Structure 1
Amino acid sequence: MDIIFIRGLRIDTIIGIYDWERRVRQTIVLDVEMATDIRNAAVSQNVSDTLDYHAISLRLTAFIQEQQFLLLEALAERCAELLQREFSIAWLRLYVTKPTAVSSAQGVGVQIERGMRSV
């Protein structure tokens with residue numbers, strides 16, 4: 001199993017449970033690891049033979065900017081479902097960080113893992 005990853009994808013969205021959070025866009029940060037087999041892409045050097053991290057980043061950004069979430073847990077779950085459905089990803093690990101949620105912390109968030117690790 002090989003891993004394609006995206007680190008530090010910053011996206012502005014409506015997220016939070018407090019009234020003030022429902023009126024402003026806040027930045028969340030995504031880190032995602034996705035299982036794949038890169039051997040065909042290594043031979044062909046064709047992006048269609050691998051997970052296109054640029055296309056995935058664009059899709060996640062568009063999806064999250066279009067939505068509003070109360071909890072990071074809901075955002076993470078919907079993103080995982082989208083990735084598995086639209087990009088046929090068998091296994092992924094997704095971290096969602098909200099950098100400004102706790103002023104004394106660098107960030108808070110959730111980590112989820114979905115699917116089967118073997119590819």
Structure 2
Amino acid sequence: MIESFYQVSLYANLGIGAISLLLGLVGRLPSGFSVALAAISELTLLVQLVITIALVIQGAQAKQDTVEFFAYLITAILVPLGAVFWALLDRSKWSTVVLGVSALTIAVMLVRMHQIWTGSYV
């Protein structure tokens with residue numbers, strides 16, 4: 001896990017979560033914009049997957065458990081997909097809120113993945 005990309009992903013997901021929550025709470029229905037935000041969130045996770053696979057191939061390992069790290073990462077990749085699926089099925093303001101909560105969930109999962117990778121709990 002590269003520190004700079006972790007930071008970018010974390011703050012991007014926090015911003016996406018805040019924007020989507022705000023849009024949902026003011027009554028905005030899911031739209032191309034809110035789904036695009038979820039796609040950006042998904043993209044950060046996919047790039048993180050490629051980066052960490054490359055690092056592991058080069059011999060790097062998580063300080064705690066590499067398998068647990070990848071379990072978190074794969075689960076996180078499924079979160080925005082589920083949220084977008086929900087938004088397509090239920091076209092209400094709450095779907096936009098769910099998109100925001102999914103990005104905030106990913107931010108929390110990124111912090112945990114960082115802890116697993118670095119062994120740091122700061």
Structure 3
Amino acid sequence: MIALDASAALAFLFGEPGAERVAELLDDSCMSTINLAEVIGRFARDGHDPRDVLQRIAESPVELVPFLAEDAALAAALIPTTRQLGLSLGDRACLALGLARRIPVCTADQAWLEVELDIGVEVIR
């Protein structure tokens with residue numbers, strides 16, 4: 001199992017560099033609902049109906065994981081170690097999911113390689 005960041009999911013959905021690697025991971029992946037909101041928001045920004053996008057993603061093999069209060073606390077606890085790297089709430093939500101489940105995370109953001117955590121980080125490009 002691997003936790004997908006919005007950047008990895010969007011790379012796959014738009015056929016950007018790294019899309020092939022994300023395609024290989026889809027059957028054994030999960031995504032925080034915070035990252036889901038980021039993905040859906042990108043499509044909404046382009047004029048797509050967010051409900052249609054949600055339905056299509058919900059039909060995929062990606063497990064959608066609710067972002068709960070415990071996850072919020074874990075994501076907030078990451079601020080001191082990620083602030084200097086410019087990681088967003090969405091970034092920290094994905095890292096929190098990886099930490100909570102003790103699974104690696106997948107992103108398109110090279111800065112994640114500088115975060116010192118006890119989980120693997122796969123950068124797709």
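Work out which structure the value 1.63 belongs to, where Cα Rg over 2.2 N^0.38 Å, for residues 49-96 alone was derived from one of 1, 2, 3. Source structure for this number: 2.
Computing relative contact order in percent (Cα under 8 Å, 6 or more apart) across structures 1, 2, 3 gives 34 for structure 3.
Of the structures labelled 1, 2, 3, one was used to calculate distance in nm of label points 7 Å out along Cα→Cβ at positions 17 and 73, giving 2.0. Name it. Mind showing how you got there, number by number?
Working: 1: 0.9; 2: 2.0; 3: 4.1.
The value was obtained from structure 2.
Name the one structure among 1, 2, 3 that helix-only ellipticity at 222 nm (-39500 (n - 2.57) for each DSSP H run of 4 or more, over all residues; to 500) of -28500 was derived from.
Numbers: 1: -9500; 2: -28500; 3: -14000.
The value was obtained from structure 2.
Every number here is computed from the coordinates shown, using simple stated rules; none is lab data. All of these numbers come straight from a predicted model, not from anything done at the bench. Cβ atoms are built from the backbone, for glycine too; each structure is taken alone.
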